[in-house]
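Coordinate-derived values only; no laboratory data. The structure displayed is predicted, hence computed values, not measured ones. Cβ atoms are built from the backbone, for glycine too; each structure is taken alone.
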Structure I
Amino acid sequence: MNKSLPYRLDLLPVIPSFHRRARYKKAFREGQLVYYGPHPPYYGIGEVKQIVGSYVAVDFRGTGEFGVHEDVLEHNYLIPISHHRLASI
């Protein structure tokens, strides 16, 4: 487990995968910053590396509690991070 997290992940809103905001089809793009909506501290903040259908490959670089570096998740588990929000965390 990563004890010293580089971001204030507790400031990101929790958005479950079944929530309307998570289920609408988001237009992810490579290089975009995202987080794991149901529990932001688990994976941390990651960069979209590749998109294949409804699956998104993300490089989390070990920024979360679980120390995950790369994973592939369905789009409804990921929430985009705006530059404005990133500046506040």
Structure II
Amino acid sequence: MGIESLLVMLLIGAIAGWLAGTIVSGFGYGLLGNMVVGIVGAVVASFVLPRLGFGMGGGILAAIVNSTIGAVIVLVIVKLVKRV
């Protein structure tokens, strides 16, 4: 993996984490935390979305949308676990 790929992955993770933090109110972990949530969300989405029959194709916009959906799933699970 080249440095460009790593930078794009971090940028997409940051955007997806920020969007997910905005969607799931009350959750924001700062820039680094949002990157982690976005990257974890991308991993979750890569497993969950194909099993549900959702496929958005390729490209950066599709990666951001998929990562955001996965990050929202992660944040909702974290919110439920924190509540208990």
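Supply the structure label, taken from I, II, corresponding to helix-only ellipticity at 222 nm (-39500 (n - 2.57) for each DSSP H run of 4 or more, over all residues; to 500) with the calculated value -28500. Attributed to the structure labelled II.
Here the criterion is relative contact order in percent (Cα under 8 Å, 6 or more apart), and among I, II the highest value is seen for II. Looking across I, II, the calculation of mean projected area of the Cα convex hull in nm² that yields 5.1 traces back to I. When distance in nm of label points 7 Å out along Cα→Cβ at positions 23 and 71 is computed for each of I, II, the one that comes out at 1.0 is II.
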